[in-house]
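The structures come next, written out as structure tokens.
Any read-out appearing in this document is the output of simple, stated calculations on the displayed coordinates, not a laboratory observation. All values reported here derive from a predicted model rather than from experimental measurement. Cβ atoms are built from the backbone, for glycine too; each structure is taken alone.
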Structure 1
Amino acid sequence: MEAIVSVEDLSFSYGNTFKLNSISLNVEAGTVLTLLGPNGCGKTTLLKCINALLKPERGKVIINGKNAYELKRWELARLVGYVPQAHVPPFPFSTLDLVLMGRTAHLDFFQQPSKLDRQIAERALSMVGLSHLSHRPYDQLSGGERQLALIARAIAQEPRLLLLDEPTAHLDFKNQFLVLGMVRRIARENGIGVVMSLHDPNQAIMFSDSVALMKNGSLFAVGPPHSVITRERIEAVYEIGVRVVNHTDGSFIMPSMENFS
């Protein structure tokens with residue numbers, strides 16, 4: 001299959017405090033790669049390197065055949081949609097106007113969005129199921145609706161790659177699964193490569209095509225979810241005892257109660 005993004009031997013450091021070590025990854029069209037690991041392992045830093053917000057000391061990122069670090073920001077924005085952990089709008093834009101901002105990379109300086117741009121934004125809202133909220137102020141949406149609106153804004157960019165930094169953060173139980181299911185469906189239906197960071201190994205199992213398990217800035221294991229997310233590896237990375245529960249729907253990871261006795 002077509003590789004949407006290739007991370008090749010990438011290393012990055014914040015001085016002497018933290019370092020990403022020789023990261024190499026590939027993400028194909030229509031697939032979801034999940035970065036999994038404890039806080040501080042480098043998931044957000046890696047996403048920022050892929051999006052050229054941080055420049056590595058070594059290595060490169062190839063997106064749709066182009067070196068990400070040689071592209072202008074507007075060129076990169078046509079290839080990559082980025083959804084941060086949290087977003088607080090400076091002005092109570094309507095939901096549709098927020099999504100329409102995703103078309104900025106396709107406009108010339110001072111050019112107003114066209115009818116086609118508006119149609120693309122409306123279609124993106126429809127894809128995430130928020131058409132009925134298009135005229136509601138974004139800051140009046142629920143947490144789950146806001147996250148879906150941000151995903152719609154990224155989709156409106158018509159990217160080849162979608163980056164999501166902890167898309168389930170601050171969401172309730174229902175909306176976590178709603179958002180992750182939506183992300184996987186959008187990847188499949190539109191041939192978009194997705195890289196997202198998660199904390200829950202079970203969500204990674206359910207919604208990923210591949211998982212990159214990280215520890216201390218390095219890749220601990222990469223591959224299909226059930227081959228990467230094992231008791232031994234989760235215990236080694238998270239430093240907590242776990243057990244595997246087998247079910248007709250698959251295997252799931254649970255913390256061992258011995259940790260809390």
Structure 2
Amino acid sequence: MSGSSEFDLTEKVAIVTGAARGLGREYAERLAGAGAAVLAADLQDSRDTVEAIQAAGGQALSVAIDVSKTSATEHMAKTAQEAFGRIDVLVNNAALYGNLGSGPFDRLDEAEWDACMAVNVKGIWNACKAVVPAMRARGGGSIINISSLAATYGLPYALHYTTSKGAVIGLTRGLARELGRDWIRVNAVAPSAVMTEGTESFFGEKHERALEVVREGQSLKRNLEARDLAGTVLWLASDASRYVTGQTIMVDGGTTFL
């Protein structure tokens with residue numbers, strides 16, 4: 001399995017967190033389709049993702065981790081290096097979203113707020129700490145953090161999620177400046193609501209109405225699908241974006257213009 005020209009990731013190794021389903025699985029499969037060996041990391045079983053990649057002729061394996069735990073992300077990086085010999089790409093996709101409650105900011109559950117920050121923010125910090133030494137040893141790499149339209153639009157009644165995704169953008173910018181000397185690029189992708197199980201779970205019975213409101217606020221009048229995002233992630237992982245760092249790329253159908 002291999003890609004072509006600058007989008008060819010043959011001989012490169014990518015780690016995708018939250019790869020068991022939805023967007024993470026889509027990213028993992030697209031990166032593998034471009035030739036990368038993929039480590040699918042998730043708290044849930046990523047067997048289906050790995051089997052789909054292998055069935056298409058790609059290389060993949062899975063590891064069960066909780067990104068909020070430093071020891072777990074260190075194990076993730078060690079597993080990738082032992083299996084594939086290097087780490088070139090990290091997609092920080094793991095996040096609490098679909099299973100979060102919503103409501104006025106002063107009624108949100110404190111434990112849920114803390115859990116959201118631990119996974120959505122600290123989890124990215126942990127994963128970056130774990131992989132950067134391997135990237136430095138290779139002379140560079142690409143870190144892709146998944147933020148959200150919630151951060152730039154200001155999604156109400158989900159302040160824990162909105163705040164965490166705003167922090168991802170700040171983390172991305174600061175880390176891009178720190179790691180530029182190592183030729184490690186750090187960028188963020190900020191999608192609008194994607195048609196996944198997580199989105200359906202998050203909005204609950206208001207799911208269809210929420211997607212309609214999102215769609216009507218866009219320049220492109222169609223709700224975002226997982227495959228719409230994967231191309232941006234693939235571009236950021238590849239040498240085609242080798243001079244791009246510190247950026248937040250909106251993939252939201254033209255809702256927010258930065």
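Give the label, chosen from 1, 2, of the structure having the highest value of mean count of other Cβ atoms within 10 Å over residues 155-162.
Numbers: 1: 23.2; 2: 18.8.
Looking at the calculated values, the largest one is 1.
If volume of the Cα convex hull per residue in Å³, for residues 107-146 alone is calculated from each of 1, 2, which structure is the one that comes out at 95? Mind dumping the intermediate values first?
Details: 1: 95; 2: 44.
Only structure 1 yields this read-out.
Tell me which of 1, 2 gives 25 when you compute relative contact order in percent (Cα under 8 Å, 6 or more apart). Don't skip to the end; give the middle numbers.
Working: 1: 25; 2: 19.
Label of the source structure: 1.
Identify the structure, out of 1, 2, from whose coordinates helix-only ellipticity at 222 nm (-39500 (n - 2.57) for each DSSP H run of 4 or more, over all residues; to 500) was calculated to give -13500.
Traced to structure 2.
State the single structure among 1, 2 that was used to calculate Kirkwood radius over Cα pairs in Å, giving 19.1.
1
Comparing mean count of other Cβ atoms within 10 Å over residues 99-106 across 1, 2, which structure shows the greatest value? Spell out each step's value before the answer.
Values: 1: 20.6; 2: 12.6.
The maximum falls on structure 1.
Once mean count of other Cβ atoms within 10 Å over residues 27-34 is calculated for all of 1, 2, which comes out largest?
On the way: 1: 21.6; 2: 26.4.
When mean count of other Cβ atoms within 10 Å over residues 27-34 is computed for each of 1, 2, structure 2 gives the biggest number.
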